[in-house]
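No value in this document is a laboratory result; all are computed from the given coordinates. The shown structure was predicted, so the numbers you read here are calculated from the model rather than taken from an experiment. Cβ atoms are built from the backbone, for glycine too; each structure is taken alone.
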Structure 1
Amino acid sequence: MPRTAAQYEEIRQSRRQEILEAALIVFAESSYHAASVSQIAKKAGISKGLMYNYFNSKEELLQTLMSSIVSQITDILDIDLEVPVDDKMMEGYIDASFEMIKKDPRHMRLYFSLFTQQEVIHLTMKEMVSSMAPFIQRLVEY
């Protein structure tokens, strides 16, 4: 029986996630500029050509990866910008942060490695600031 459009889309999303995971590892291990599309494709178990079906460039891959990381962080912290920050909420943010680290320490080490690479920060700062600025502002005001 042939696959449905939904099955193809599920396969595509799964492969895309595998590529992002591979990119996270390669960028963190060797830095963004030192990493090559070939290295990422090899780590993901696909050809370099197939990778370009998912991402147009290494920069697009990085931006998608960083956007995904920021999204995961905001989802885990369950940020509601309409509710004022209080002691209980701050405690919840701290607990959620530690749970996130405990749940997947390997990924957290890689995330932090990426966030400390100057070239990565330069390429993705606008996205990160626009996504996290309201939350960071609330923490500062607390």
Structure 2
Amino acid sequence: AYICGEETALLESLEGKRGVIRSKPPLPAISGLFGKPTLVHNVITLCSVPWIIRNGGLAYADYGTNESTGTMPFQLSGNVQHGGLIELPFGVTISDLITKFAGGTRTGRPIKAIQVGGPLGAYLPPRLFDTPLTYENMANVG
């Protein structure tokens, strides 16, 4: 169980135990899966690695904003013309995602809210659709 991004609960589950959060220290990098040093990353991080190895970290940092460098995959679904997965630099707005990449709404009706951050993420109202999508901005809006 990868509960709310809590890596130690995942490690407990992989070891056949109940997926409960471990107390820290030690961190998983010191004593993780079966007591061995363990690196736990999400898919977004791992997807960036080949591009960074091929082109370099400085080139990757040229994408995005000053605060949130690089790119982020966005899943477009629901009442949109063109759903799917698209990877764009940090700083794109929800308005741009909807109009430029998703082709607007399928029904033509206005969107009342957008969910960001997965199943435990926030719902953003239309007044925030022009906010650049960065880690810092999303932390500030909830």
Structure 3
Amino acid sequence: MNLTGDNLLLYASPWSAPGWMKATGSMKGGGALIGEVNGKYYRSYASYLVKFFEEYAKNGISFWGMTLQNEPTSGSLPFYGWQTMFFTAGMQRDFVKVTLGPMFKNNRMTQDLKLIALDDNRLLLPGWADTVSATLC
């Protein structure tokens, strides 16, 4: 952090949960988290994300924000060539509202983190923003 001489704002962008948390069993290619938004896999994934920020904080590195998922629509493609995970706008909204949001708010490493939705194609933005913000804002 001292390399820049200024404040450096870091932004995290997860590409996939570990394969054992996904319906496909693989980080590579499409697939969503297993189960319901308040279920053990969503809770495990939220804990996994909290742990990511805690480990960086142990080394004096803090983050400004995090996208909820890199290219969430690419996860609908079963043979996608890289790590990805599927989320709809409604799934992201519910994940933040029910699981991730409360967990982040209750952790001092993540309580001020900015969450960004739709790290994807801009054409999807208007509808996605309406859905995600409908009950969060």
Checklist entry - Of the structures labelled 1, 2, 3, which one yields 2, 10, 19, 22, 21, 14, 8, 3, 1, 0 when P(r) over Cα pairs in 5 Å bins from 0, in percent is computed from its coordinates? => result 3
Checklist entry - Thinking of 1, 2, 3, which structure, once distance in nm of label points 7 Å out along Cα→Cβ at positions 63 and 119 is computed, gives back 0.7? => result 3
Checklist entry - Of structures 1, 2, 3, which gives -8500 when helix-only ellipticity at 222 nm (-39500 (n - 2.57) for each DSSP H run of 4 or more, over all residues; to 500) is computed from the coordinates? => result 3
Checklist entry - So log10 I(q)/I(0) by the Debye sum over Cα atoms at q = 0.16, 0.21, 0.23, 0.33 Å⁻¹, for residues 55-102 alone, computed for just one structure, reads -0.48, -0.71, -0.79, -1.19; which one of 1, 2, 3 is that? => result 2
